[in-house]
Structure P
Amino acid sequence: AIGGLRFRLITGRLQPDEPDALRRRAAAHDVLALLDAQLAARQFLVGNSYGVADIGLYGYVHVAGEAGLELEPYTAVRGWLTRVEAQPGFVNDLDPYPANATAGAGRSIYD
């Protein structure tokens, strides 16, 4: 929900106020609420041990703001992000989408 919305907004495939963007944003908030409820009772996604599930989901959740999603209401999610970022060897080297990812910027090899 978060990744798809973020991609479509950043690359110009959706505008923030379009019905599809609003629907996707609502779905993303549902996911964040579920995640927040789960993390309220544990340190990491699978019990109290940092693992691959945390690595995989972090990649989407930490950029939720780029999809117009505020994390302020999700206290447990914000705490989890802090715990993930405190892990030994943590690296946040996310590259932005390249210019050719923008809608209409690329050229098909079939044209």
Structure Q
Amino acid sequence: MTIVKAAAVQIAPVLYSREGTVAKVVEKIRELGTKGVQFAVFPETIVPYYPYFSFVQSPFEMGSEHYKLLDQAVTVPSATTDAIGQAAKEANMVVSIGVNERDGS
């Protein structure tokens, strides 16, 4: 029987910063790689961050938050996805990660 070492990662994003959050994700992938983890699952829409505001603000108030989220959303493929992919490759790990995706066209 093959045993796969897996990790369910629970980290907080760097709010309003796609680059900051990706840096944390890449750092965590590298750390897990040194521990022999082969498969890591990250939180839903960790990059850039989960739209928490939809639970605490009225629809009128959250308009500006949606613009901030759109500004930080991830285009696939991009330098953001390349950084995560490269870290996973170097760690010899399969990574499942959720992003708020932006249409790149």
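Every read-out reported here was derived from the displayed coordinates using simple, explicitly stated rules and does not represent laboratory data. All values reported here derive from a predicted model rather than from experimental measurement. Cβ atoms are built from the backbone, for glycine too; each structure is taken alone.
Out of P, Q, which one gives 31 for relative contact order in percent (Cα under 8 Å, 6 or more apart) as computed from the coordinates?
Considering all the candidates, the number was obtained from P.
Which one of P, Q has FRET efficiency 1/(1 + (r/R0)^6) of positions 55 and 95 (r between Cβ atoms, R0 = 25 Å, to 0.05), as calculated from the coordinates, equal to 0.40?
Values: P: 0.90; Q: 0.40.
Of the structures listed, the value fits Q.
helix-only ellipticity at 222 nm (-39500 (n - 2.57) for each DSSP H run of 4 or more, over all residues; to 500) was computed and gave -14500; which structure, P, Q, did it come from? Please report the intermediate quantities before stating the final value.
Working: P: -14500; Q: -12500.
Clearly, the read-out refers to P.
For distance in nm of label points 7 Å out along Cα→Cβ at positions 7 and 87, find whichever of P, Q sits highest and give me its label. Before the final figure, lay out each step's value.
On the way: P: 2.2; Q: 1.0.
Result for distance in nm of label points 7 Å out along Cα→Cβ at positions 7 and 87 over P, Q: largest is P.
Identify the structure, out of P, Q, from whose coordinates FRET efficiency 1/(1 + (r/R0)^6) of positions 15 and 79 (r between Cβ atoms, R0 = 25 Å, to 0.05) was calculated to give 0.15. Let's see the in-between values first.
Details: P: 0.15; Q: 0.75.
Among P, Q, the structure yielding 0.15 for FRET efficiency 1/(1 + (r/R0)^6) of positions 15 and 79 (r between Cβ atoms, R0 = 25 Å, to 0.05) is P.
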